[in-house]
Structure I
Amino acid sequence: MSDFLAAAVQLTSGSDPEANFAAAEEQIELAARRGAELVGLPENFAFMGDDARRLELASALSEQCERFLVTMACRYQLAILGGGFPVPVGDGQHTYQRAQLVGRDGQLLARYDKIHLFDVDLPDGSTYRESASFSPGHNHPPVVTIPGLCRVGVSICYDLRFPELYRHLVGDGAEVLMIPAAFTAFTGKDHWQVLLQARAIENTAYVLAPAQTGLHYGRRQTHGHAMVIDPWGTVLADAGVAPGAAIAPIDPDHLKRIRGQMPSLEHRRPALF
């Protein structure tokens, strides 16, 4: 496989899905014009607002998101990951947070429902209780081949803090780790980049990390800095703090060279743990 361009899109999504879809398509089109063949959208790309409104919209919004991703893939002839949108659980009180990967022909390649929920009290006084209105997924994160491009492993946001998940993905053949997020501004300033680089280095894999940025609703503020990182841990592209995209090449030959130079994946001794 030859090298190709990948784009980690950065958005400031709000509570108006139609405005969010329009903003997402603008960035997808710009990335496609620059030659991107794989595009990742961040977590909550279609809606970022209060829990009650999300639950109210979830049924219709999940269908809209699925159609949108297929339309974008076919219209711009690229593979696309919708990094997280609400899907009803069926109890009227909770949704799954689902990432969906669609191939260049509009075919569904993978679905993943976020398994780690962000229940945290931060030192800045912010409290997050995703489990109050989200249900965790129950399936292993998927690894899938995007025909003609690479093998990708899918995760979402808070998953980033669980390195065993990425060992699983790489063990299943992932070459690119996709980590769409809506990382908080407070934790992001200290943890986002270093964790992304750690996941790239320890797994000798590319990391494609779409992100939310800026002020969304109430006190909710996200860190931004969507990134593409290579298997050595080098940041190839950083979107900063404005809506846009981090775009950089994914080079399978470079990946092989790094894994040959640093064969740590071959030196694991899982039987001892």
Structure II
Amino acid sequence: MSSPALVHDGTAVLGRHLQRIRRAPAITVMTQTMPIVFLLFFGYVFGSALAMPGEDYRAFLVPGLMVATAANGIMTGMFQAAQDSHRGVMDRFRTMPMSRAAVPLGQALADLLTTAVGLVPLVLVGLAMGWRIDGGPLAALGAFGLLLLFRFATTWVGILLGLASRSEEAAGQLGGATFMLPLLSNAYIPTDGMPGWVRTIAEWNPISAVTTAVRDLFGNAEIPAGAAWPVAHPIAGSLAWSLALLVVFAPLAVRRYAGARPAR
């Protein structure tokens, strides 16, 4: 189908997902409020156990939690795609004369919009806890742009996994496991104190590159010395990881939606 058809159909699917979120907001509310809970818990409990003073750790932590929120696109994308697939919604979409890319694209765009709105309370709570944006307005806009690009990319990963899942329960269990990904990164703690092989794995985790780039653009932390390439060049590393995820997973998700049937 043509690009105008994709835009028209994608907008229709986007509206459907936004109405779905409005009518059943529980999952969205949970995924958007959990970072605030983690910020309060880590900022006031774990912060006292680290070498950084409390306010410095909270300034370090807020960007990490923003990136962890972006990475949760895998979980939400997986759950929503699996739900639509196994409840027959996507079967009905396949019978309609509409662009095959419009259905996953509409879901990804709806998730992107809700994430952008959900970042607002996290930013406000972070500011109330002492975090500040010291990098200037243009750099801050760049940081938020990287966050949303990474969220958009991880959502496509989740959509593909959700379409490939054997059941909603399996998708939910696998999606819950994605909470582990930020733990093996620099989102919550610096990597320079990790054992060598663990630090290497953590710094090649895409979350670490995006977290370092966001901290650098917000003016919250310096780029660590001796880091792996994605962390040593965080903006380039963030763009490379995000674009790689989009290039690989978006076409695979569209193909899976167009040709696959839900597993029974």
Structure III
Amino acid sequence: MKLLKTLAIAAAGIALSLGAAQAAEGQKPAKDVSFSFEGPFGTFDRGQLQRGYKVYKEVCAACHSMHYVSFRNLSQPGGPEFSEGQVKALAAEYTVQDGPNQDGEMYDRPGLPSDRFPSPFPNEQAARAANGGAYPSDLSLITKYRPGWYGTFNQLVNGIGGPQYVYSVLTGYVPDEELSEELKKEQPEGKLYNPYFANGHWIGMPQPLTDDQVTYDDGTPATVDQMAKDVSAFLAWSAEPKMEERKSTGFMVMIYLGILALMLYLVKTRIWAKAH
């Protein structure tokens, strides 16, 4: 029975590996980009998160929603940490439909910190109609949903590479004039070549970033590379807003377990000392 159980576990592992390989078929591994929040002691760069929000707001929000993020999250510890006044001002820039009022009618009002980020489209049908039939994905959890590389051991050691995937897609467009004749023959109408895109090489989203597309408040040059890194970091935070708290708790737990193991060893040694 023990042998059968071992074989079953090994078979399951092989199946998972094959599934990952199939998912990665044709997709180029993400670029190896370093972020400040990586590693057991990594933390988010507050300035980078604030810049990333600006890129999302002025570029990505035209098509992509973030249903699971509220404006008030932008001021919470561990995130961009905008001031409460800044968050109120950011929320008020949007018009939100509310109601019904006492007359049973819906009405528009300025956004509040408690509101979630508004969707750019009223419904899925409108989103598809505006994007040639494609439905722009919600970005709240994109760095948890899209891996940048595959392999069980690789992901265990380096994570799934979600932020790297976002960065690679944003910077991985290949101009039509640089495509080989073979690729040009198979190019679908209205699609662009991006070897990092998870759903095949052809992507319907036009290249979203160009140099100096936004103006950073801190004076950082808004290059494509910089904007891609900043918005990737912001999306990593939105997918795991309690990351810093989790790492801090995990570190304390490891210290506690180490002390407990030492105490148990000393107790065991003392109790069994006379038996040796």
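General observations
- Source structure (of I, II, III) for Rg/Rh (Cα atoms, Kirkwood Rh), computed value 0.95: I
- Among candidates I, II, III, the computation of helix-only ellipticity at 222 nm (-39500 (n - 2.57) for each DSSP H run of 4 or more, over all residues; to 500) that gave -24500 used structure II.
Here, each number is a calculation from the coordinates, and none is a lab measurement. All values derive from a computational prediction rather than experimental measurement.
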